[in-house]
Structure 1
Amino acid sequence: MAKKPKDEIINRLKRIEGQVRGLQRLIEEDRDCADIVQQLSAARKALDKVGFLILSHRMQECVNKKSGGNPDKAMQEALDLFLMLA
């Protein structure tokens, strides 16, 4: 993976790490259930977004590398990865 996409992914993961720490703090402080669930939902969505970002870069790499040989097979492999995450 190229440096720029990797940096973007690492930054997103660091933000998610902060969200999860905040979630842990909410639980430790016995905060309202609605607040906890809201933060949990936000962290989960952020993690899903990172997964799809990683997958989109991987799909591009797959198709670009294999397009000289069999682009249909490369696209099917990329779609299989996508469906694994979805």
Structure 2
Amino acid sequence: MKVDEIRAKMEKLNQFILDSEITVLGGKMVDLGGLDRDIALICNKAVALPPPDARDMQPLMAAMIGNLERLSIALKDYKDEIGKK
């Protein structure tokens, strides 16, 4: 996979994670099946790049980590809210 393809895939995954968070915050569930596999695959591809290219991916990877943390919080809050009903 080329650098531009990895970057595009990572940006697409980041957008999916953001969209999923918005959906969950809106009180709806999302299908996250395969997300962990897709993230592992693209991150492995990114870290296998030559060092200068891999460094260029760090901001996108950091953004993905932050987005995943926010999605995790949203899912936990959703679960807690459902448990109250």
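Readers should treat all values here as calculations from the given coordinates under stated rules, not as data from a laboratory. Remember, it's a predicted structure, so these values are computed and weren't measured experimentally. Cβ atoms are built from the backbone, for glycine too; each structure is taken alone.
Starting from the value 47: which structure in 1, 2 was relative contact order in percent (Cα under 8 Å, 6 or more apart) calculated from? Structure 2 accounts for this read-out. Source structure of the calculated read-out (mean count of other Cβ atoms within 10 Å over residues 4-11, 15.1) within 1, 2: 2. In this comparison of 1, 2, the computed figure -29000 for helix-only ellipticity at 222 nm (-39500 (n - 2.57) for each DSSP H run of 4 or more, over all residues; to 500) is attributed to 2.
One of 1, 2 was used to compute semi-axes √(5λ) of the Cα gyration tensor in Å, and the answer was 36, 14, 6. Which one was it? Considering all the candidates, the number was obtained from 1. When FRET efficiency 1/(1 + (r/R0)^6) of positions 28 and 60 (r between Cβ atoms, R0 = 35 Å, to 0.05) is calculated, the result is 0.85; to which of the structures 1, 2 does this value belong? The structure behind it is 2.
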